[in-house]
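Any read-out appearing in this document is the output of simple, stated calculations on the displayed coordinates, not a laboratory observation. Note that the coordinates shown come from a computational prediction; the quantities given were computed from them, not determined experimentally. Cβ atoms are built from the backbone, for glycine too; each structure is taken alone.
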Structure I
């Protein structure tokens with residue numbers, strides 16, 4: 001029996017290699033398609049097409065399979081969207097767009113998504129920081145930011161060389177309150193300790209140096225200016241920008257409640273935290289490309305010598321903008337354009 005099957009496979013392969021316009025991958029694709037295994041069939045058809053891209057039969061088979069796969073991806077997309085599993089949903093949407101770029105439902109859904117880059121810079125008093133942590137196998141300085149889309153915490157690792165951090169997010173049909181709703185959760189140390197060689201175990205702990213937890217926006221009034229122009233480089237705007245004003249070091253309150261009023265190019269922030277260090281410094285909007293750059297600006301963290309508590313303050317980097325450090329990363333450049341709308345967040349003291 002084994003000899004018979006091997007002979008059959010060998011003869012089938014030989015036939016595929018000798019018959020014009022036919023290949024083993026194409027035959028596999030036809031078989032998988034007959035079983036309704038469209039994703040696998042599309043892979044086989046693509047391999048056949050790569051070998052002979054001018055073959056009309058291979059092209060038609062690949063397009064046929066890709067259209068089915070794209071529609072299946074959209075079905076899963078809407079299922080994930082209903083469960084608010086946004087990252088999984090977006091991945092399926094991207095699959096559908098790649099498989100069938102002309103599929104209108106996927107084109108329309110893509111317009112509803114906004115890609116977000118959150119960035120900033122943190123400067124530490126490293127001598128005090130060293131005494132604040134215990135021994136661990138791996139130590140990272142991190143920033144956790146609250147996402148207004150899902151409420152999850154986004155983790156950005158702080159570059160030890162220059163203090164910068166970035167993290168990407170996705171928003172689906174965001175309101176103005178969501179676009180302005182990013183907030184700082186904590187800045188601290190991530191400690192990872194692995195078990196011995198006999199166990200497969202790793203524990204992760206966070207030492208929160210400054211901890212805002214979950215700031216609560218009680219009220220958001222106003223709306224973003226609706227006068228977009230053609231996208232222009234953020235770098236040009238930053239080069240002409242006056243240095244930021246430094247703030248006074250303070251120990252933050254947990255879960256501060258605040259309100260925001262969007263007025264033209266300013267977002268006024270009022271609440272228990274008069275300095276509003278937990279909100280971004282600026283928001284750059286690029287609606288044409290559906291991208292947002294959330295700029296948290298520069299921070300300085302120090303430990304109080306008297307009570308050993310960590311303080312945070314807005315920093316101006318001694319007059320030097322940190323943005324050129326981010327601009328070195330070519331992969332981030334799609335985020336570094338805005339349509340003329342940039343909003344500055346200003347703390348207005350305690351709400352009455």
Structure II
């Protein structure tokens with residue numbers, strides 16, 4: 001099924017695989033998860049994303065059965081999980097450390113859970129072969145974990161977790177131990193494997209790029225709450241709060257006061273600065289404090305004043321050259337810093353702007369997202 005049509009969360013008739021219903025988890029006086037209700041659908045690759053201590057691992061541990069829910073319930077495929085012990089749940093968990101048995105071969109590591117379940121020998125052999133093929137490790141079946149690379153060990157752990165065909169696979173920071181290049185390759189492998197098996201994956205990560213790459217939907221968390229659960233595109237382009245806008249990717253946030261005008265609002269943000277305009281379907285009171293969130297790639301940078309509704313003059317403070325992109329940090333007279341990004345399409349193109357240059361920044365009325373104060 002292609003990603004374009006896979007949107008069960010938009011289908012009122014679709015039945016969720018997992019339902020969190022008013023789930024609260026307390027440790028003594030500390031509330032780790034605060035009355036959360038959300039759904040995860042079959043075949044989703046769902047990411048729990050947030051800073052350390054936001055509650056994402058606690059949510060996962062409750063799904064696995066390692067933590068008990070204080071209030072509310074978690075339902076998997078119509079069954080309340082509360083009375084079901086971890087080893088009886090149709091859930092498997094892959095840990096960051098992979099937890100492979102060093103004395104067992106790759107083959108026996110994958111077969112371990114199946115042997116414990118007393119699967120018939122011929123079925124077991126066929127299933128392990130399937131798993132080896134899925135993670136492309138057929139040639140390494142006889143090797144021990146210390147004889148293969150970190151990325152391959154990661155795939156063995158994945159194959160072992162999927163061998164018992166769980167309804168749900170939980171991945172706790174699964175790529176944390178890999179170097180940057182390998183992480184990127186493995187992210188695409190994970191998506192591929194998830195699509196081939198059709199297993200529902202829930203991944204915990206604090207790496208926003210990873211979440212945005214692998215997930216069908218991302219739940220951005222803070223302080224025990226899911227602030228927004230949506231597709232990566234919506235999280236990036238239509239954040240529902242300053243927190244989400246700021247947490248994902250690079251952004252400039254301009255605080256000002258809104259006045260209704262035309263198809264949106266005028267925003268007065270500083271004395272001596274022109275009024276900005278932003279299209280918005282949201283409702284704000286006149287004079288209300290708002291935040292305009294604008295991504296650097298949507299801001300144009302020019303030497304001359306452009307003919308644009310939103311045009312601000314400033315001085316280049318910093319230039320970050322990232323190979324294919326250059327990000328300019330431009331300081332307005334007010335001290336506010338706005339980021340603009342340009343694509344470096346030509347190799348060693350003459351960079352037209354340098355530090356201390358006076359430049360103009362501009363963007364369209366629909367480029368920014370207007371958020372509550």
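One table, with the values for the structure above:
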item	result
Value -9500, calculated as helix-only ellipticity at 222 nm (-39500 (n - 2.57) for each DSSP H run of 4 or more, over all residues; to 500), assigned to which of I, II	I
Comparison of I, II - label where mean count of other Cβ atoms within 10 Å over residues 66-73 is highest	I
Structure from which 1.5 was derived, distance in nm of label points 7 Å out along Cα→Cβ at positions 122 and 154, options I, II	I
Structure from which 0.20 was derived, FRET efficiency 1/(1 + (r/R0)^6) of positions 42 and 186 (r between Cβ atoms, R0 = 35 Å, to 0.05), options I, II	I
Ranking I, II by distance in nm of label points 7 Å out along Cα→Cβ at positions 242 and 258, the structure that comes out highest	I
If Rg and Dmax of the Cα atoms in Å is computed and equals 24.7, 79, the structure in I, II	II
Which entry (I, II) yields the derived value 2.5 for distance in nm of label points 7 Å out along Cα→Cβ at positions 114 and 170	II
Entry that produces 6.0 once distance in nm of label points 7 Å out along Cα→Cβ at positions 26 and 146 is calculated, selected from I, II	I
